[in-house]
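Pasting the structures here.
No lab work stands behind these numbers, since they all come straight from the coordinates. What you are looking at is a predicted structure, and each value in this text was computed from that prediction instead of being measured. Cβ atoms are built from the backbone, for glycine too; each structure is taken alone.
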Structure 1
Amino acid sequence: AKWGGTPYPDHRAMLDAGGIDAVYICTPTGSHALLGLDVVARNLPLFVEKPLDLDLKLAARFVEAAEQRKLITMTCFQWRYSPGYRRAQALIDGAPVALVTLRWYWTRPPIPWMWDRTLAGGQLVDQSIHLVDVGRGLAGDIATVYAAYNERQVNQDPEFHNWDAYAVTLRFKGGAVGTSASTYALFPEIQEPPSADFALRDRLVRVTDRGAAQFTPQGV
């Protein structure tokens with residue numbers, strides 16, 4: 001009421017009330033597909049936060065329903081549209097990549113529901129998915145995945161139901177190999193930006209949320 005909004009008993013009542021041009025779904029991950037199916041059933045264009053869902057079958061149903069109705073849809077993978085990503089594309093320019101290194105160092109998320117992996121999926125699903133997306137875009141799709149992770153190694157809070165850290169090994173279809181390291185174990189003041197590194201024969205290309213850089217024998 002403070003901001004002039006209209007309250008509804010649930011999302012279906014809101015959708016059925018009409019007057020909606022498009023829908024943004026920015027709820028906990030496990031609710032994305034079910035909400036999306038209700039939006040698609042009403043022929044409304046939508047934007048949904050990544051990933052589509054924690055349940056792969058539900059996510060596939062969601063995609064199929066949207067495609068059948070030919071609706072305008074968008075999943076929030078903003079890194080792939082960033083100036084840094086576009087610059088990295090130009091710097092790599094289709095050259096073969098030997099090594100991909102993805103890194104996301106963080107603390108426990110400030111949003112409490114993200115502490116629960118049954119709601120958010122864990123850091124690899126909730127944050128590092130952006131780096132995996134960048135890796136696939138610049139080095140090709142992934143063929144093989146091996147993973148190790150730990151739980152309650154350092155985060156002992158009884159309300160924290162998530163993994164502390166992941167170490168993932170990737171093999172790309174184009175021949176590159178890679179790793180993805182991510183953690184919720186660090187202190188809140190950690191300022192190290194997430195990054196994706198691509199090692200080529202004559203250059204290293206680094207993508208962060210601040211842009212892209214190239215390291216060569218001539219300098220940065």
Structure 2
Amino acid sequence: MIIKYWKDAAVLADLHVGIELDTSVLGARLPVLLERYVQVLDQVDTPRLIIVGDLKHEILGAGKYVQRFCSWLAGKFEEVIIVKGNHDGKIEEVVQGCKNVRVVKYWLEDGTLFAHGHQRLPAVQFSRLVLGHIHPAIPLVLEEEITIQEMIKCLLRYEGEPEIEILPAANPLIVGTNVIEFSFDLPPLKQLNVQPEYFTVYAEGVRLGKLQDLKNYVYKT
């Protein structure tokens with residue numbers, strides 16, 4: 001699980017609790033993955049948690065697990081902020097009763113705007129933008145006797161104005177979307193007139209370079 005830290009808050013995106021029910025044939029079990037989330041987040045030493053959209057996945061039968069997880073989050077953190085994503089339908093009903101859990105369309109604090117990324121941004125002033133939604137990943141090519149291509153999660157960062165970060169999916173079953181081939185049809189980027197090619201790609205804490213340079217390398221080889 002990839003967690004970012006900002007001020008006194010832990011920040012993550014796209015947990016998609018419940019998507020495991022779609023992949024049960026692969027041996028994934030929802031209670032086991034929730035235990036993994038709890039184990040990881042229990043080590044987080046911040047009073048607040050910000051989830052940048054898609055806490056849950058819209059699938060029949062996941063509601064009780066999402067509710068149980070939210071109850072645990074409410075007991076662990078002093079404040080939990082859930083920025084509503086496109087998969088978070090009726091999330092307000094799920095967290096009802098958790099007094100320190102807030103569901104918002106976006107969250108703006110000290111110049112940083114947190115939004116899921118599936119909609120246009122609100123008319124507010126900000127200098128930094130944090131998004132989720134697209135689950136960025138990049139192919140890692142291993143060449144031995146045969147060529148093996150493996151996808152690894154990555155973080156995308158735009159170092160212009162405003163600064164923008166696109167977080168990878170926290171759910172371990174979601175590898176992600178190949179940013180080399182993805183068209184980046186994101187409403188916030190269109191709204192800000194930001195070209196995806198100028199994002200810098202980070203994987204496992206390592207700066208891999210500008211997305212345009214990586215694309216040029218892949219397509220030339």
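Check the numbers for FRET efficiency 1/(1 + (r/R0)^6) of positions 37 and 93 (r between Cβ atoms, R0 = 41 Å, to 0.05) across 1, 2 and tell me which is largest.
On the way: 1: 0.50; 2: 1.00.
Of structures 1, 2, the maximum of FRET efficiency 1/(1 + (r/R0)^6) of positions 37 and 93 (r between Cβ atoms, R0 = 41 Å, to 0.05) occurs in 2.
If you rank structures 1, 2 by distance in nm of label points 7 Å out along Cα→Cβ at positions 85 and 125, which sits at the top with the largest value? Walk me through the numbers on the way to the answer.
Values: 1: 2.1; 2: 3.1.
By distance in nm of label points 7 Å out along Cα→Cβ at positions 85 and 125, the leading structure of 1, 2 is 2.
From 1, 2, which structure was distance in nm of label points 7 Å out along Cα→Cβ at positions 5 and 165 = 3.9 calculated on? Write down the numbers at each step before the final one.
Working: 1: 3.9; 2: 1.2.
Only structure 1 yields this read-out.
From which structure (1, 2) was Rg/Rh (Cα atoms, Kirkwood Rh) calculated, if the value obtained is 0.97? Walk me through the intermediate numbers first.
Values: 1: 1.02; 2: 0.97.
Only one of 1, 2 returns 0.97 for Rg/Rh (Cα atoms, Kirkwood Rh), namely 2.
With relative contact order in percent (Cα under 8 Å, 6 or more apart) coming out at 17, pick the structure among 1, 2 it was computed from. Intermediate results must be reported in sequence, preceding the final value.
Working: 1: 20; 2: 17.
Structure of origin is 2.
Assuming 0.80 is FRET efficiency 1/(1 + (r/R0)^6) of positions 109 and 197 (r between Cβ atoms, R0 = 30 Å, to 0.05) as calculated from a single structure, say which of 1, 2 it is. All intermediate terms of the calculation are to be shown ahead of the outcome.
Details: 1: 0.80; 2: 0.55.
Comparing all candidates, it corresponds to 1.
Using the calculated result 3.2 for distance in nm of label points 7 Å out along Cα→Cβ at positions 133 and 189, pick out the matching structure from 1, 2.
That value comes from structure 1.
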